[in-house]
Structures are given as C-alpha cells and as structure tokens.
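Participant: The structures come next, written out as structure tokens.
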Structure I
Amino acid sequence: MKKLQLTMYLNEADQIGDIPLHEDIVRRLLHFEIAGATVTRGLMGYGKHGKVHRKRLFGVSDDRPIVITAIDDERRIRPILTELKAVVIEGLITLHEVEIV
C-alpha cells in the first residue's frame, strides 16, 4: 500500500507565538486528521547555516534538531502543506512516497 511520508526538520527553539513550533504542527496535523505524527529530538545536527547544534555540558541544549514525521494518504497530506510552509520558516519540509508493509 502506497502512502506519503511528510518529514519536517526544525530546531528545538523554533516558536510560533508562545508555544514550540513542533507542538503547533502536531496539533495542526491532528486537526487535519492525519493518521499519526512522531516528533523526534536529534542528538546533533546542522542545517544550511552550517552551525552544529548539540547537547552541551550538564545537558544544556544549544537548539538541537527536531524532526516531525507523519505518514498518510496523499489526499490527506497535500491539503495541509500550504499551512505548514507558512509556519516552517527556517526548516525543511520533504515528501516521500513510502510503501506500508
């Protein structure tokens, strides 16, 4: 069975208003009745600016990477892309066709 995988790459410190961006996005995905979403906090990473983000001494973070993954039918994923592109300013959004086994 073919589905679309929506993946968003953000930073831990990204906000929309007073809440973390990843929380806002998960709520939007739920509102659009996307089958499910997972938020993963990365240990280390970097983006187009070339600054490495990682956990520092005593567990203090310097804005670690966040990845949000959702998989559903194309007819459910496509309608939310406009909203997501409007709020993911510094991040990256990708779509991949996946096969559910």
Structure II
Amino acid sequence: MIVRRFENKDAEEVSKLIATTLRTSNIKDYSLEYIENDVKRLQPQNIIQRASLTHFYVACDDKNIIGTGAIGPYWSKKDESILLTIFVLPKYQGKGV
C-alpha cells in the first residue's frame, strides 16, 4: 500500500470509492436519503474543491485507490485541524488501511 497526495485526476475514482463505501458500509447507520445526499455532494468537482482547501491523500493498492483522507483547518481556525473525507473501500476495511 502506498499513501500519496491526491491529484485532480483521482477525483472520479475517489468519488466512486466514497459512493461505494457510503452505500455499503454507512447505510447501516444512516438513511438512504442521507446517504444519497452525501453521494450528490461528493462528486468529482466537489472532491477537487475540497482537496484545494485541505491536505488530501489517497491510499493505493497497486494502481487502485482503496482509501481517502484529508486534514484541514477546523472552521478556519489556525490552531485546530479536523480530519475529513475518510473512506476505505469495504473489502479493505479492517485491514489496517
């Protein structure tokens, strides 16, 4: 596994990874309506925007992106950060990604 900075060309794959993870893993805890609103909100163009405002990373197994995560300022504070957009493909969950 390799962890590297997000590149704009990753946006489509990251968006699909998030949708898959939300619909498979997160559906246990949230309504379908809530999940689908998040899927709509995390389309490739939104991922690119989020990555421009944070330190956004992808975890790769060979050439496939299997996880994402970002760290950025907490409500524009200079002395606090927040972890964002943390998703791991369901088949890789629980394996140390």
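Values in this text are rule-based calculations from the coordinates and carry no lab data. All values derive from a computational prediction rather than experimental measurement. Cβ atoms are built from the backbone, for glycine too; each structure is taken alone.
Participant: Quick check on the output: 32 is relative contact order in percent (Cα under 8 Å, 6 or more apart), derived from one of I, II. Which one produced it?
Facilitator: Considering all the candidates, the number was obtained from II.
Participant: Figure out for me which of the structures I, II the number 1.2 belongs to, where distance in nm of label points 7 Å out along Cα→Cβ at positions 65 and 89 was derived from the coordinates.
Facilitator: II
Participant: Assign the value 3.1, calculated as distance in nm of label points 7 Å out along Cα→Cβ at positions 17 and 33, to the correct structure from I, II.
Facilitator: II
Participant: Here is a further query. When helix-only ellipticity at 222 nm (-39500 (n - 2.57) for each DSSP H run of 4 or more, over all residues; to 500) is calculated, the result is -10500; to which of the structures I, II does this value belong?
Facilitator: II
Participant: Another one. Among the shown structures I, II, from which was the value 10.9 of mean count of other Cβ atoms within 10 Å over residues 25-32 calculated?
Facilitator: Structure of origin is II.
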